[in-house]
Each structure stands twice: as structure tokens, then as C-alpha cells.
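Read-outs: derived from the displayed coordinates by stated rules, not from any lab. Values in this document were obtained by computation on a predicted structure and should not be read as measured data. Cβ atoms are built from the backbone, for glycine too; each structure is taken alone.
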Structure I
Amino acid sequence: MILTMPSKKIPAILIVDDEKTARRVISKLLSARGYKVGTANSAEEALVAMENESFDVLLTDHMMGEKTGLDLIVETNRLYPDIVKVLLT
């Protein structure tokens, strides 16, 4: 999957997955394509990352700890409506 954005700005993508290997593989693939990448291992950690840094895309696993990826998307829609959200299953 290749994401394109209308502007010349390099998109910043936040990858959220409780599986370290999945985070690392996706991060390496996207970084190699020139995207700015951040990672989080939980919905809670992702919300903190979004408070501290601006992201264009949220790429999240569905099944995680206390909060699911869907929970994270619902909360992100409220707090950061302009972020593109992708839920992985």
C-alpha cells in the first residue's frame, strides 16, 4: 500500500500495534519509502504521541490491550478529526 498526499509535505504516519515485530516491519517499510514514522504499542501511548507530535495518518491494529484500535479511532476522530485513520485486522 502506497499513501500519497496532495501536498509536497512528507506525511507523518503513526503506527500503533502491541506486537513489536509488526510495528518494526511496517515502520521499516514506510521509512524506506520516505515517510516520517512514529510508533506506539498501545492506544494510550498513541494518544500521548499525538499530543506531542503532528501526524497525518494513524495506522492501528484492531486487537490490542485495554483499548482496541477501534476505540482509538473513535477517540482520534473526536480529538484529531483531520488525521486519516486506517484499522488493520
Structure II
Amino acid sequence: MWLVWGLYWVARSRHVKATARKEPLSSRLAHAVPLTLAVIVLAVPRTGIPWLDVRIWPFSDLVYWLGALASTRRLRPSVDAPTSRPDGR
């Protein structure tokens, strides 16, 4: 699901105007560093930090599909955003 979403945004980004201004490096790093750390924590099965290794929800098909549904619902607005306009056109 996330791979398809990423490919969709890469494909859509080819047909947009050039950026009007560049974001400062410090501002980009303020977003990129926490995001990178989050990806690492989610990708590594055991972090070595006890409170990060605790499973909050039991592992089951129901929990898996509820998580997939919640992710899909949160991705929907970002897929609709490039095609919808405030003036309704």
C-alpha cells in the first residue's frame, strides 16, 4: 500500500510547477531527521530500548486489517488533494 502511494506521488510530481522558493536546510532537516529515525525504529524488530519493544496490540489478523484500513483512510485525502481544487473545478 505504501509503495503504491509513493509511486503515485512520484508520478504526479512530474506534472507540477517548479518550486517558487527553496526551503532552508535547517527546516528540511527538522522534518527529515525525525522521519528517518521513525522509519528506523519501525523497521528494526528489536531496538534494544525496552519500552520501544513492547507490543501494544496483540498480533492477529483483525489488528492487521484494522491497521491497514486506518492507513488507507489516512492516505485517501493525500491522493485526492492534487486533483481537487478549492474552487471545485
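Of structures I, II, which gives -19000 when helix-only ellipticity at 222 nm (-39500 (n - 2.57) for each DSSP H run of 4 or more, over all residues; to 500) is computed from the coordinates? That value comes from structure II. Here distance in nm of label points 7 Å out along Cα→Cβ at positions 23 and 79 has been calculated and equals 1.6, so which of I, II was it run on? Computing distance in nm of label points 7 Å out along Cα→Cβ at positions 23 and 79 on every structure in I, II gives 1.6 only for I.
Given that log10 I(q)/I(0) by the Debye sum over Cα atoms at q = 0.15, 0.20, 0.24 Å⁻¹, derived from a single structure, equals -0.49, -0.89, -1.28, which label among I, II identifies that structure?
The value was obtained from structure I.
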